[in-house]
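Nothing in this text is a laboratory measurement; each read-out follows from the coordinates by a stated rule. All values derive from a computational prediction rather than experimental measurement. Cβ atoms are built from the backbone, for glycine too; each structure is taken alone.
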Structure P
Amino acid sequence: MSDALQYDRRTILLHWLSAGLIVLMWLIAQGIDFFPREMRFWPRSVHSLVGLILLGVYVSRVVWKLTGARRLPAAEDGVLGAAAIGVHHVLYLMIAVTLALGITLEAIRADNLFGLGSLPSIAPNNRALTRTVNFYHEWAANGMLILAGLHGCAALLHHVVKKDGVLRRMLLG
């Protein structure tokens, strides 16, 4: 495939790194309740650390997209092309919302990170607020994963059915 028809290396790496970190965080979150209550700070700490890494990757990705990323023509024209652009924008928004809710949840809960201590809580002992923010954080994360899954299915549809090279635009090599 011609370089002109493929995203630049940094865009591809940031895309797949984001996807991998998001899936890893979701899997960790699904397993937290399997730990005894007094040991849950370990998976929560890892989840929070990966979240901070994702925040850095997300900011890098947005800055790169705005300043230096290769622009490719739309893979589809008309309504499908507009839908693809809309899905990408919603995915970026959902990542930002999920990260913001996670940071807010951490600021409220003030979890003990890796047994080393915690920052002060912005709302100590406010269990109702913790439950509410956690509820929206989970919904945003699940919604983001569903939308990302549909995005992946669309890429596979292009690859397997249409055979138009759209998926190869986001692959290295």
Structure Q
Amino acid sequence: MTKRKSNSTGNEVPKWCWYNGQLLFALSDSLASDPNMTISAFMLEFTKAQHLQSVEFNLKNQGLLISLLYGLLVVPKEMWEPIGTKTKFAFKTRSYFSLSSTGEVSTDEFLRLLRNAIAHANFEVLVEQSKYRFWNTTPRGHKNFEVTITHGHLGEFVAEIGKYYINEVCPA
């Protein structure tokens, strides 16, 4: 996880989304202008341009993971909330999530509640612990779902849903 001063909220996520986008744009420009530049030289140039020399710029940062969750869970809502059917998602990474005492939920319900948490920005990045906490609240404000997961395991979950989407939902 990217180490940077944080107040243990999602406030850093938009910054890291921005840096990730800037990295990809700069990489595209660099490949067009100097295709022989080494990755090390590119990263040094990029971190200087973005004033990130004193920050460990981990490509698997909180901005990337939350962006991927948004794009893979929130945007394709119907994939995770099929009408009258259950998802065929294997959810092999479910054991990586620590569910609070809100009780056991089915895979479909778990994914729906996690999707809602992300859609409503009901999460916090616990940088010092390398964890994320997601929760859902009812319209009356009652918390009915809360999970935590480590940074590394969240990356594995994102990979699992990405592969499911690419290979099962929208194969090329």
Among the shown structures P, Q, from which was the value 0.00 of FRET efficiency 1/(1 + (r/R0)^6) of positions 76 and 116 (r between Cβ atoms, R0 = 25 Å, to 0.05) calculated? P
If you rank structures P, Q by FRET efficiency 1/(1 + (r/R0)^6) of positions 12 and 132 (r between Cβ atoms, R0 = 30 Å, to 0.05), which sits at the top with the largest value? Q
Could you figure out which one of P, Q the value 14.4 for mean count of other Cβ atoms within 10 Å over residues 148-155 was computed from? P
A value of -13000 was derived for helix-only ellipticity at 222 nm (-39500 (n - 2.57) for each DSSP H run of 4 or more, over all residues; to 500); which structure in P, Q was it taken from? Q
Hey, Rg/Rh (Cα atoms, Kirkwood Rh) derived from one of P, Q reads 1.02; which structure? Q
Comparison of P, Q by Kirkwood radius over Cα pairs in Å, for residues 28-123 alone - largest value held by: Q
